[in-house]
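Nothing in this text is a laboratory measurement; each read-out follows from the coordinates by a stated rule. The model shown is predicted, which means the values in this text are computed figures rather than measured ones. Cβ atoms are built from the backbone, for glycine too; each structure is taken alone.
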Structure P
Amino acid sequence: MDTKTLVARYIESVWNQADPETLAALTTDDFAYALGGQPPLDRAGMAAFLAAMRAAFSDWRVEITEITGDGDLAAARWRGRVTHDGPFHGIPATGRPIDVSGINMYRVRDGRIAREWEQTDSLGMLRQMGVLPG
């Protein structure tokens, strides 16, 4: 499977379906996920993070708007339209629709994802939740 196809499958199965079996199957044993400068998460941390996202946004689903890859690196731009219907980092559910976007980069090793780095428009999310002024 080429890098772009692997990443697209990962986004659909892991991010959109929160499937822990696919997370294990598509990532290396030393997989690490890093979100915007926070300490990286291993597979177990990633599974817990995905569960927390689903609790905060039960309709979580992202659409790949662009994907590119070369060799062992790939990048995907994505957009999600979700509802903030559960607590999120101490912010009670607002019921508001959220339109969020981001870019994730991936490093592949031996046909599996070894590293994932994410930059999300967190400021935009917080503004849409009403936590920060628009």
Structure Q
Amino acid sequence: MMSTVAVGVMALAGAAWMWKELSVVKIGNIEHVYIQAAVVLVLLAVIGYLVYLVYWKNRKTVEFFIATEGEMKKVNWSTRKEIVGSTWVVIIVAAAITGILFVVDMFFSEVFKMAGVLYGESSVVQIFHKIFGGG
């Protein structure tokens, strides 16, 4: 039943949006209010009929929702403290992996520059020239 209510609330929100969007439409001598009302009523009627077919007429759907509700009661939900702790673990691990990959990337970049595969002078070679001189 709550699924039906949720779909109804979404349908009403969609109808309100449609009403606002159709406020500028005018066909011939018909006022926009009549067009708005007709479109919104048709939209709500179609959604209502679909809800009836899916939620009320089809017994398998109802049984599925009842079984889903029963399974959701068995779920062991995490506490706020566990979620915050897990989030911090993810952030720290992601930062550590980022740092490790940065160091590995810089290492290979230097190796490939010294080997002549990448253009530009290696930072190691630049430091060597500063310390010992040379061109």
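Have a look at P, Q and say which one yields 1.2 for distance in nm of label points 7 Å out along Cα→Cβ at positions 10 and 114, as calculated. Please list the in-between numbers first.
Numbers: P: 1.2; Q: 6.0.
The correct label is P.
To test your reading of the models, identify which of P, Q gives -26000 for helix-only ellipticity at 222 nm (-39500 (n - 2.57) for each DSSP H run of 4 or more, over all residues; to 500) when calculated.
Values: P: -8000; Q: -26000.
Label of the source structure: Q.
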At a computed 25 (relative contact order in percent (Cα under 8 Å, 6 or more apart)), which of P, Q: P
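Consider the structures P, Q: one of them gives 1.00 for FRET efficiency 1/(1 + (r/R0)^6) of positions 42 and 74 (r between Cβ atoms, R0 = 41 Å, to 0.05) as calculated from the coordinates. Say which.
It was calculated from structure P.
So log10 I(q)/I(0) by the Debye sum over Cα atoms at q = 0.17 Å⁻¹, computed for just one structure, reads -1.02; which one of P, Q is that?
Values: P: -0.90; Q: -1.02.
The value was obtained from structure Q.
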